[in-house]
1. When relative contact order in percent (Cα under 8 Å, 6 or more apart) is calculated, the result is 18; to which of the structures P, Q does this value belong?
2. Kindly point out which one of P, Q the value -9500 was derived from, the read-out being helix-only ellipticity at 222 nm (-39500 (n - 2.57) for each DSSP H run of 4 or more, over all residues; to 500).
3. Starting from the value 36.6: which structure in P, Q was mean count of other Cβ atoms within 10 Å over residues 150-157 calculated from?
4. Using distance in nm of label points 7 Å out along Cα→Cβ at positions 78 and 118, single out the structure from P, Q with the greatest value.
5. Using distance in nm of label points 7 Å out along Cα→Cβ at positions 134 and 158 as the calculated read-out, with 1.6 as its value, let me know the right label among P, Q.
6. Among the shown structures P, Q, from which was the value 0.15 of FRET efficiency 1/(1 + (r/R0)^6) of positions 302 and 430 (r between Cβ atoms, R0 = 25 Å, to 0.05) calculated?
7. For the read-out FRET efficiency 1/(1 + (r/R0)^6) of positions 206 and 358 (r between Cβ atoms, R0 = 41 Å, to 0.05), a value of 1.00 was computed from one structure; give its label from P, Q.
Structure P
Amino acid sequence: MKRGFDRMDTEGPEIEGLERIDNDIWQVPMGYKSGMRVPGRIYLSDKLFANLEKEAVDQVANVATLPGIQKFSMAMPDAHVGYGFPIGGVAAFDAEEGVISPGGVGFDINCGVRLIRSNLDKSDVDGKVNDLLDSLFKAVPSGVGSKSRIRASESELEAIFTNGSRWAVEQGYGVEADLTHCEGEGCIEGGDPAQVSAKARKRGRPQLGTLGSGNHFLELQYVDEIYDPVAAEAFNLKQGQLTFMVHCGSRGAGHQVCTDHLRNLTRAVEKYKIDLPDKQLACAPAQSEEAQAYFGAMASAANYAWTNRQIIMHHCREVFEQQMNMDADELGLDLVYDVAHNVAKLEEHNVNGGKKQVYVHRKGATRAFPAGHHEVPKAYRDVGQPVLIPGSMGTPSYVLCGKQSAMDVSFGSACHGAGRVMSRSGAKHTFRGEQIQKDLSGQGISVRAAHPSVIAEEAPGVYKSSSEVVDVVDRLGIAGKVAKLMPVGVVKG
């Protein structure tokens with residue numbers, strides 16, 4: 001499939017049939033493509049519209065043809081072309097009459113972000129950032145095929161696939177509070193290890209506690225600006241404070257789960273006579289054996305990813321204790337929150353005036369539940385769920401909180417990052433990793449990576465503006481800005 005990333009237009013693309021219905025809201029009408037069951041909605045500012053790919057609009061329309069889809073096929077402001085669904089895509093399907101589709105989750109199941117706050121001020125690490133990064137780089141294996149010091153047994157893998165982060169905490173990799181400050185307490189119910197192939201297990205066994213490659217990172221940051229003092233206080237964030245962010249997913253296990261079940265669901269499309277505009281939308285009726293088998297395997301991979309991030313956080317805490325010569329209580333490295341990007345979840349939402357069970361697919365999108373929602377941790381229930389939006393190495397990351405409008409506008413979903421505007425191959429032809437590293441160093445940002453090409457692939461210039469993306473969901477009332485975080489040191493996969 002043509003990716004379309006390398007276009008850097010200054011004027012908006014010509015996309016016939018796309019309608020602007022309000023500031024930051026574009027509609028893909030049902031007449032855009034034959035078979036659409038609902039309209040499409042794309043949330044974009046004028047500036048972000050300049051890099052909208054027609055292929056991404058086509059994918060929004062394709063998703064709208066799937067059986068049982070509710071209200072809209074949606075794309076967040078960081079959207080770009082993906083496998084089947086656009087990255088940044090959100091769609092909800094009736095739990096009885098709809099479908100489940102791996103394309104709506106992606107290959108890196110539960111790629112996600114967790115934010116750790118500290119009792120430290122940015123000034124406390126002056127002159128120590130390089131030593132911290134070197135130690136983090138050693139403590140958390142990164143790069144393609146990276147392997148961990150942990151070798152999970154078969155029984156341990158089964159427990160991880162079923163229980164997620166709780167397994168890690170019970171093994172001493174963290175504390176109970178880490179679970180309460182994590183989406184779903186670090187677990188999706190329904191993980192079914194029996195649906196995870198021997199090959200996926202083999203790939204996952206040596207990779208717990210590893211960062212992987214691509215856009216995954218560890219980032220040392222500080223709170224640069226507070227927008228919502230009440231929410232910031234609830235999240236225990238303050239101006240100048242040192243924070244730490246982890247971004248990674250389910251590694252080879254999740255990729256293999258997606259690969260395995262795509263084959264099964266491709267066959268299911270013929271079995272159930274589902275008419276698809278794109279074979280990458282392979283799916284099956286939600287209650288079918290094939291769909292439930294995928295869901296059980298997907299939940300298992302999501303639980304693996306939460307375990308992975310939990311172990312990584314534990315190793316990072318150890319590094320901080322050693323490098324700062326401080327104990328855990330002094331450092332105060334508490335988990336603010338952990339959010340998943342690439343998952344499908346069974347949730348209850350208001351649809352057409354009534355409550356309905358739906359499978360919400362969030363692919364490159366983040367849950368954003370509002371104040372008062374029972375799934376928001378008690379400590380945050382008065383302000384809403386933390387929503388974490390990472391930047392792109394040299395650019396800001398943001399902490400937001402979910403708002404009530406998200407439940408009406410996007411099934412409680414927000415954006416997940418900046419969104420690429422250039423392919424990895426295009427980035428390597430355009431940028432030199434060594435020069436990017438030097439430029440960032442000049443801005444006071446140190447970078448470590450497995451190879452210079454990784455830095456080139458992830459150069460800030462290959463992404464949309466994280467600030468522009470966040471401003472859209474803030475204006476729409478999907479998630480409100482709480483704090484801006486600026487990087488001081490980055491470890492790339």
Structure Q
Amino acid sequence: MDLSEYQSYDATGLAELVAKREVTATELLELARRRADAANPKINAIVVRIDEADARAGNPDLGGPFGGVPFLIKDLAQEYRGYPTSCGSKSLSKLPAAEHANITQRFLDAGFVIFGKTNTPEFGAKGITEPELWGPARNPWNTDHTPGGSSGGSGAAVAAGIVPAAGANDGGGSIRIPAACNGLVGLKPSRGIAPFGPATGEAMFGMAVQGTVTRTVRDAAAIYDAVVGPTAGSVYPTAIPSVGYVEQIATAPKGLRIGFSATSAINANPHPEAIAAVENAAKLLTDLGHHVEEVEPPYDDEALARDFLTIWFAALATQVAEAREATGATDSDFEADTLAIAEIGRSNGVVAAFTALNNVNEYVLSLDSFHSQHDLLLTPTLATPPLRVGETTSSPLLQRASRIISRVHAGKLLSLSGILDDLITQSLGWVPYTQLANLTGRPAISVPLHWTATGLPLGVQFVGRLGADGDLLALAAQLEAAQPWFHRYSEVKV
């Protein structure tokens with residue numbers, strides 16, 4: 001098998017070849033590494049290599065539905081025993097994991113050969129992937145642009161043809177944003193379906209979930225079939241469907257009621273490409289026999305953004321404090337933006353975070369009301385094409401000010417400065433559609449139905465009812481059959 005043939009298969013197809021003994025896991029690992037050696041210097045997707053993959057690939061008894069298929073995991077909340085999980089932060093870059101994360105173990109049980117960890121912003125706190133520790137990841141379609149975040153390294157690696165699928169997770173859009181930026185399939189599953197732990201049963205009050213980015217829907221369905229299910233420490237035991245996702249995608253849905261909108265109070269002027277992405281998707285869905293209509297957003301996304309960031313800041317303050325305790329890290333071991341955001345979260349106090357969490361009930365009820373009339377909500381995944389690398393980097397002056405503010409605990413002053421409004425616009429203005437699913441725990445999927453005139457991907461997102469993961473995958477499979485995208489992957493000129 002040569003590299004072009006390797007890239008012509010998805011993970012399911014490669015696993016079938018290994019099972020038939022038409023290729024070995026060792027040969028696949030060599031091809032994946034060869035592609036990584038060529039492409040990674042351009043895209044900086046892989047930041048840690050896992051050497052014991054050689055012994056695993058040589059094991060003739062791997063088993064599992066993906067036995068022998070090369071795979072990458074995210075360097076955040078997907079721990080691999082004996083290797084540090086840096087979370088994109090210098091503060092954690094030398095602390096080896098004592099055990100595999102539950103999701104990592106399930107990837108291994110499925111037969112994947114994990115040979116590296118992918119780039120992520122510090123603590124996954126941004127929709128771009130530009131950590132100071134590892135340097136920026138870049139979009140394989142155009143390396144001047146971001147692959148998104150926080151699973152940006154995973155998205156870039158899959159789009160570049162290094163692996164057909166990679167581990168990801170999503171606390172505010174971190175599966176769907178990279179999927180949209182890189183022309184991939186990205187399902188953020190319902191709360192509680194895919195496991196966290198064993199160190200914790202959930203993350204960010206249930207907002208964060210584990211998952212993958214893939215090139216095909218059938219890979220997404222089969223991987224989730226392999227990894228979903230509660231553990232002893234699960235906090236949200238969402239019911240697992242009695243019929244597997246692979247079986248569900250075999251039947252195309254009929255007559256779905258779909259409401260679509262590109263409207264956002266955060267970004268009053270979505271890019272014309274984002275609007276075109278949704279309108280073209282609506283037309284395709286109508287042609288497939290679904291009932292599609294334009295609707296007003298079923299929630300106040302500006303209020304939701306404030307609540308989301310208030311919760312996020314509180315969570316980040318805790319993560320920074322835990323990193324300090326675990327490693328003795330000092331301010332110099334954290335990025336200036338992280339310190340400023342964590343200080344805001346600390347100074348806001350318990351009441352602000354609790355109020356924001358309580359407001360989630362309103363968004364759940366609003367979405368439930370919407371779903372009483374519509375099966376799915378359709379939006380762009382991104383309000384603009386992927387940003388340029390460095391476009392949102394704070395100025396040196398602001399970074400120095402952030403470090404001073406953190407050191408003197410002047411978070412209250414920072415909050416009064418109106419910085420929250422600026423962060424809403426800067427951080428969420430280009431991705432205002434993804435946080436709804438995290439706060440409400442609902443499943444959402446980004447599918448690559450649109451490419452811009454300049455050749456950059458820009459996905460569309462569907463949000464479903466709690467537990468409707470299979471419905472989303474079935475619709476995605478129908479769309480993939482109607483408007484195939486597997487043949488499109490970046491060659492990343494090297």
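Laboratory data are not the source of any read-out in this text; all were calculated from the coordinates shown. What you are looking at is a predicted structure, and each value in this text was computed from that prediction instead of being measured. Cβ atoms are built from the backbone, for glycine too; each structure is taken alone.
1. It must be structure Q, since only it matches.
2. Clearly, the read-out refers to P.
3. Value 36.6 for mean count of other Cβ atoms within 10 Å over residues 150-157 corresponds to Q out of P, Q.
4. P
5. Among P, Q, the structure yielding 1.6 for distance in nm of label points 7 Å out along Cα→Cβ at positions 134 and 158 is Q.
6. P
7. Q
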